[in-house]
Every structure is written in structure tokens, then in C-alpha cells.
Structure I
Amino acid sequence: MHQPDATPRHSIYYRYQVHAPWLPAAGSAQPRVPVVIVGSGPAGMVTALELARHGVPSVVLESELQVSLGSRAIVFTRRSMEILQQVGVAARMTEAGLPWRNGNSFYRGQRVFRMAAPHDPDDRFFPMLNIQQQSLEEFLVDACKAQPLIDFRWGNKVTAIAQHADHAVLTVDTPAGDYTLPADWVVAADGGRSPLRSMLDLKLEGASYEGFFVIADIRVDLPLPTERLAFFDPDWNPGNTVLMHREPHGIWRVDYQLPTGETPEQALKPESLKARIDATLAMVGHAGAPWEMDWASVYSARTLTLPDYRSGRVLFTGDAAHLLPIFGVRGANTAFQDAQSLGWHLAHVVKGLAGERLLANYSAERVGAAREIIDEAGKSTRFMTPPTRGFQLLRDAVLSLSLQHDFVRPLYHWRTSRPHEYTHSMLNATGDDDGLFTAGPARGAPPRNVRLGADDFLLDHLGGGFELLLFNPAGAVPAPLLAEVDAVRARGVAVRITAIGTAAVQGADQCFADADGHVRARYGVPGSGGAYLLRPDQHVCARWLTLDATRLRAAFAQALPQ
């Protein structure tokens, strides 16, 4: 019988809650459920919450009794915050986190590059927010508890899976013994060492880099800003890299590369950790500052992905689907985009609103995103941890030249994670006017936020279904368009009509005035008007300068393939 640890995990700043295990009733068979999600990390819980937003119930299985050990992911991007806003936890994240936008690179005591991530009044969220993963998971757990469509089962460990043509059967072990749980679909969100991936004998493709990094969270009082600090080739760690981030609760993340040949076991010895952290504090001008260790771990950079995120009735997401280096804050932030995408794709298949071909699109889009990230992350990783002597010589030349020459300094750019654009998605309309637009989010791109008031933004009002944005409509939505939308709604598909530019439009679900044309300009729509169709994940699947019922019908048929 599975006996998860019931001792609260140690932390000097976070109080772990141990949850009661879910135990099966003796002799009772479990009914078949639409979706089982294996793993309650960020990817698993966001998937569950997204499914619930679309009216699809799920069972979440977590082998442990408490949220993850250690801070793990600590930097969350603006797009991640927009996704978390959709599932109801962004406000708590903002309240508890530390926003920032600047990254600094240092060499031989000199700042050689400073990057300021774009931020303007139309953005509700900062480019980055620092907060420990335990807090994020706590917020998501609370949101799951408040959602009646989510059956959350702590202390339930999946030990086997049997796949059939139209469902899968999981064997689940608990402190009271095991049980079987049949499900139409299984979501593998069980992390980088995914047991489900192993059970199905699936292999990740890509590269693993030889260098190891220590990540250590310490409590220390440093009068430094909340910005990314990167130190190349410091005296105490020659040829290697050191990173620092401020976290909430007086915690600092120190992230340093190990010398060649040093093992993780050697690196995690208390005397080794103390010497390296003392040296780091001296490097930033605070030698001898008292500090206390909270958590430390070792990782290596890997750029790996499954070639297909569907295997029979199992769908992979987050680290179970891919392993990405942390440089450029890619791990959890990519997982949120996976989960948001999987949530709406799977919901529409479960509800019979689209055929299983839609799940092939989920895989194609997110594998494409992972490969794009791997390409970008590989560049950053090769700069941070040169894999060959040739890359080492190139990196050393950049470091040396950067002391005096501005033209090489952009090579320090850390290629921050950005939302993938589904430019080649099979859901994109083929007969729209995308090529005629000269500005605005292109077909396949995520939306652009727009400030509507002091604490009111366009994306506050969008999401959860398809969104038809009509710019500068007359006093009523044209009857043929409204009839087309009503026909789609009659099939059970959620569609909302938003009129922009006119305060009151008959047939629209919501209207926003745009007296100065700012919303229209952000979307590249001319004064004569136009329209956008957004998918439930808010990505653009069609945009038009002129829209009629035939073009709208074709766009919906493309976006929801049967």
C-alpha cells in the first residue's frame, strides 16, 4: 500500500499543509469518468481548472499529501499571469509576488548589458513576477477546492495503466489499498520523471547538457533591486556563471554552475554550499552578511520533448511532455500554455463539439512551441554552459569584447520565454484577411491587452469560449452574422460577441466605447472597421477587414474540425 510522507516539509518561510489522503470505499467500484489528471503540479491543476471552465469534470490524482518541496519555479511571465487570471489566481499572485522587468549581466565587476522587458500602460501585469512555486500551488489548490467539477485525491499513486480503444483504466494505490479507475482520457501531468511516460515506454528527443547547476534559496538581507543578476566568469567560479533573484519573504535564489568534474553529491555538501554562497555574497559587495539556508538542489540543462503529446487515450503536458532549461524562465511558463491549450481542446472533444482530430492539433501546436523554445533555449544554454571548446572560445571572446564594445553586448540577451504564435495551426482560417493587415496580432498570435479604465482591461472581459470582436459596428450586429453565431451556440459551443467602438449594439453580449480609436489601433483595424475571431485560449484564429456570414461559418468549421 502506498504510504506518502505525512511529515510537513521543512521551510524557514513557508508553512506546509499536509492534506488528508483520499481513500476508496471498501468494495465499491469507481465509475468511469471523462478525464483523469495524473499529477497536481501547475500544469495538472491549470488543466483541471480550464476543463472546469468549459464544464468538464475531472479527477486529479496526486501521490503526495502536500505541495512541492522547495521554491522550484520562481519567475512567471506576463502571459502566464494572463492565463492564471483566467483560472482565478492572478490576484493572489500579484498580491504576494514581486514584479520586475530588468535583467543585468556583469563581467569582471562591470555591468556589460542591461535589458528592460517591454511594459506599457496597456499591460495589466508586469513582464515578470517572482514568487515561489509553493505559493502558486497553494493558490491553485484552493481554486481547485472551490470548483465542484474537480475531484482532488491526495495520496493516490498511479501504478499501472491499461489502454483500450475508447478509454483507459488506471490502477491507483492508496494508504487503504489500490483500486481501478476507468477514464475516457488521461492527462499525464506527472513531471519530468513522468511514471506514465515510462509505463508507455515513450522516449524524449533532444539534447542534455553536461554542466550542472546548484539552486539554493537563502534568507539574507540584501539592499538590491528585484532584477535578474547574471555574473559571468566570476573570480570565485572561473569560466562559469552565477545568477541571482530576489524572492518574497526575504529569500534570495542563488544559482551557480559547478566546475567540471564536481558531482551533485559533492556540490550539496554543507561546506561546499557555504563556501560558494559566501563567495557570491562577497561578489555583490556584502561579504560576511548573515544568511540561512532554506532549500538547495542540483539540475542540469536539458532540451527534450516527446515528438507527439498524444499516446492513445493519454495526453501529455508540462514537464511530462518536455524538459526545458530554466534560462529564460521557460519551465512552468511553458507548462501554463500547454495546460491552457489542452484544457480547451480536450473539453471540446469530450463534449462532442469537435472530433478527436482536434487533439492532434493540440499536440502539433505544443510540440511546435516546445521545439521553438528548445531552439531559443539552446542558444542561451550554450552561452551559459559552453558544450565544446569552440563555444567556450566564442563565449570568452564575447565576454572580453563586451568590456569596451557595445556591439557585442546584445549577445548576452537571455531570450526570455514568450508565448508561441500558432502561425501554422490547422485551426487558422484560410480565407480571412490576415495578409491585408499591417498591424495588430496576426493569425495564430495571442491577444493584445488594452487599458479600458483605471483598473479595467480588455482581457478582463475575454476568455472561456470563442470571442468574436466586431470593430465599429452599427447599431446592431448584422442579422446574418448573428444567425451564424446562434447556429454555433445551438451546437453547445460558447461564443461571445464583443462590440468595440460603439457604446450600445443590439445583439452584442458586451460593448466597449473606443472614442480615441486606441483599441482599434492596438488591433490594426482601420476606421472602416473589421473583426477578429479568438479561440478559447484567446489566440487569433481569423481576422477580417470585411466579414460576412459565409466567411464566419468557414472560420468556425476550420476551428472546430469534426
Structure II
Amino acid sequence: MPAGAMGKMRVFRFFAQAMRASQFHVATLKEAPADAEVVSHQLMIRAGMIRKLAGGIYSYMPMGLRVIRKIEAIIREEMNRAGAVELLMPVVQPAELWLETGRWDKMGPEMMRVKDRHDRDFIIQPTSEEVITDIARNEIQSYRQLPKNFYHIQTKFRDERRPRFGVMRGREFTMKDAYSFDRDEAAAEKSYQAMYQAYVRTFERMGLSFRAVRADTGNIGGSLSHEFQVIADTGEDQLVYCPDSDYAANIELAEALPLAAALPAPTEALRKLATPDTVRCEDVARLLGLPIERTVKSIVLAIDTPLGAEVWLLLVRGDHELNEIKAGKVPGLDAGFRFASEQEIIDHFGCVPGYLGPLNTKKPVKVVADRTVAHMADFVSGANEAGFHIAGINWGRDLPEPEIVADIRNVVAGDASPDGKGRLAIQRGIEVGHVFFLGTKYSEAMNATYLDETGKPRLMVMGCYGIGVTRLVGAAIEQGHDARGIIFPAAIAPFQVVIVPMNYAKSEAVRNAAGALLDELLKAGIDAILDDRDERAGSMFADWELIGVPHRVVVGERGLKEGKLEYKGRADAEATMIPVAEMSAFLKRELLG
């Protein structure tokens, strides 16, 4: 049997037990509550998988918990296979560790801070870098103990300002965290790649359509990062990829090349044009009869300094959008910025927003031009006077060439791929996993060292690797659903097979055949449930379609007389009649793929 098939059967056997619906808790609803905004939230409530306790906090009901446990089982198998060792770190962590790394002050109100009876500060963990680094510095002394990779599956809490989308953006959730410790960067990169491959296997085994993309490291820090995104039209994230190559990145990180190779020579005279009540680039272009690609958009940022606010002007083409993550990496803005206030804009430009531009500013401002803008000629921008724009602007002739040229915009579909192998496409996804190469960010802050072969202390080089366990449930549903309900991949469905008997209470033949099939499936390691409730057939069918069980077998007297059972896959349009003696083998083939 192939390794993947063996893995499937191990998970199935772990959950396979004699289960009847009358003993279980099947609690479906006809309608979802009004505050359930997205499909996964609606269907998880209707299918009886979660019940809301408070904003962003849910009880996981038996049906939903089975899905979570199956996800965890696959994760554990692949983590163990990759050489990671499981431990369990506490939910409540002392402030002292977070003060060591400086994150006590850097983390915002999303981190819940609490005090104990002795007035000591603690946090409800949003992540565990500090705790695992403390463990490593106390447990690892020698190079002989490296490499090491610890992981746990634990509850986390992030006090979201506006929790929404059910388990997709809740406050309390479950994550798998793994942390690798190595002697040097070369060894750490091997650990990173091992975990990257483990993640690929994990999501493949779950039956999800996903894409791994280069990503920004964010608050975690580090230098190398990939997100694992479940492909879904409803996803919040935009994934950039090249259909003709392996290039893939989150839109926050995707490189936007200049759309012109060089700066063209001027062909137009500078002229001031009346544009009353016209503040958007698309409206200015329409009024002037020009393509929007000839316009330039002005975004004003500010940096707070001891001497007051330092104002920056960022320029992007009129049809492009500023990428704040990229802007935050521009030298000078990388220490943190904010959008300028209206009064600061008026003080520096002499004008309200909507008519701003790089010419004739009231006070000096630092100018950053996107790569594309730096190669634009004869462009249109605000005149820094309400009701007016200036056309025919050219670098070098009408204003100095920009002080800083940087990639500060979002890519758009059709842009050239940075690897030179085609054009970029964009699709939506839901982040379910993230791997980071941390380097020595935390080991240096917390003095996590080991002794090398010469007896000298060296900083451990770290990586960290997260999977959103409960978020995966929502992501799988966003990817797989229809008008009738959830379409779960078999590997993570609450049950792989549901047996629906017709007239179960009245027909001994149906009871015997249904019970025999249940026993046979369980012996084969197939996770099945028998719906022995006293419900109408249509109601039972609707319940299990809503819940998303991938395989349904109907046992009825008419079929039994012909020696057959009715089979229907969750996504099938029509049912198929299968001989009774062949049903178990048929389902085993379907489940193993």
C-alpha cells in the first residue's frame, strides 16, 4: 500500500468506532444567525459544529471537534515524521519573558494582559517564541544536542478589535507551533526546508487545494517566510503567481517591476488645468480626456520625531495602489510611519487632499516615487491648489528627480513576473500555515546559546512554523461547499461514510444489513456512522449533506431484495447501486483514491 494510503488508513482507524446517530449529537439548524457573515461561519453553525459563547469565542460541538481532531492527527503524524518532538507550553505566560525581547511594549492591544493576585503581570499567549526560547536556553547546552525541533498544539488568544468570520478570525483559537534550533544558518535552512516539505505533505493529505507563497515576516521577524494559502474565492489574501513558472508570493511581498524600461523624453509643455470638484485620479483622467495611466496619485505619510512630524510624499500611478508593507521597508520609513493628518497636509502643501502633487509644495517634503512613476513622462498630478491639476510634468525638467525610487505598489494581474518567465496572475486565498526563518532574533535577545566544538558559546539559529488548526476547518469549508452545505475532503470530514437505513425501526432486514455494513466498515478502518434516528429520509439526507459527509450509503428493503445498496458521493449528481458484498471494498477504494 502507498505511504499516503497508509497514512489515510491510520487516521481512519484512529477514529473508527461503532457510532450511531442516536448516541451522537446531531444538531443541525435550518437558518444561520444574522451575524454569521461568511459561508464557513454560517455552515458551521447550521451543521452543529460550533456554538457562540462570546464575540470571537466558540464552543466546539462534537461534530466540529471530530474535524479538529482529524486535522490534529494528520499534523502530528507529519510533524513526527519530520523529526519534530511534541511538548506542551502554557497558555498563561509571565511578562518577564516578553520584556526580555521587547515585545511587551511592541505588541498592541491584541495581546491580553492580566495580573495575578500578587499584582504580577502575565499575558494570555498569542504566540510562544519567548517561552520556547526560554526552554531551549535552559535545556540545550551543547552542539551535540542540535538540531532540535519542538512543537505543540495549543489554545491561543488574540483580542481582535472586531472578531468576525466565525473561526476564521476569532479571538480564541487552536494553533500548531513548531520551533527549530540549529547551530548555524546553513543547518537552520535545512530545518526550514524540512518543515516546508512537511507542510506540503500535511495539506496534501487533508485534500485541500493550496499554494505556498513567499510572504512578509511581519511581527514575528526573521528573513525568510512562506505562507500556505488554501485557495478560495472568499479569501481575504491576494496571492500572486506566474502560470508559466514557480513564482508565487503574497501580494504584500510580490515585486512590482517598472512598467517602462527608462524615463522617456518630455513631449508636452507644463500647464495648469482647472479640475473643479475632481479629486480622484479616474475622474481627473475622464475630465481631461486622458488615460488614467497618465495620472499620478499622492499619498502623504508622517514620521513622529522629537522635533515634530516629518512629512513624506509617496507617488504611485493613478491606477495603482500603495503597498503599506513595502512602504514600511523604505529607508527612513522602516522605523514606523502613519498617515499624515489633514492639518499636517495643509501646512506642507497649502491645500486639502485631492489636489496634492510634488510641484510647488508649501514646505519641503521627502519624495518617494514608485519605480513606475520614476519612469513616467508628461504626467498629471495635483497642483497643490484646490480645483486645479498640472499636466505635462516631467522629472528633471519641472522638478528634481525623486530622492528615493522604490517598489511601493501592489502588483496587478498582467504585470511581468519578476523571474522573467511570463505574466502575473492573482487569486484569492486563506492563510492556514506560515513558516519563518527567524535567525537569531530571539536567541540573541534572550541569550539562548550552546557550546560549540571548541567550547565557545554560540547563538542558536531558530525557525518557527505555525498552522491554524481551527482556522483550517473554516478554510476547508470556504473552499468546499454548495447550496446544500459543506463538501469536506474525506480525510478531515467528521465521518467518512454515513449509512442511512430506510424504515430502520420497522424492518429487521434493514437493521441487520445496516449493522453488518457498519461493522464491516469499522473493521476495514473506515470511519462511519449509522443514522438510526426516527427521521424522514429527506431530513436525514439534508442533515448529512449539510454536515458534509463525503460518502452516503442508503439501505432499503427494495434494494436488499435485489442484493444492492444505494451509494452517492457528496458531490455526485446521481446515486449508484452497488452489490451488498462489494460495498465495503468499493468505499475503501473511494477513500484511498
Problem - If relative contact order in percent (Cα under 8 Å, 6 or more apart) is computed and equals 18, the structure in I, II - result: II
Problem - Label whose coordinates, when volume of the Cα convex hull per residue in Å³ is calculated, return 209 (choices I, II) - result: II
Fill in the blank from the handout: Matching 1.07 (Rg/Rh (Cα atoms, Kirkwood Rh), for residues 34-129 alone, computed) against labels I, II points to structure II
Fill in the blank from the handout: Structures I, II compared on distance in nm of label points 7 Å out along Cα→Cβ at positions 42 and 154: the greatest is II
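We did not get these values from a lab; they are worked out from the coordinates using the rules stated. Only a predicted model underlies this, so the values are computations on that prediction, with no experimental measurement involved. Cβ atoms are built from the backbone, for glycine too; each structure is taken alone.
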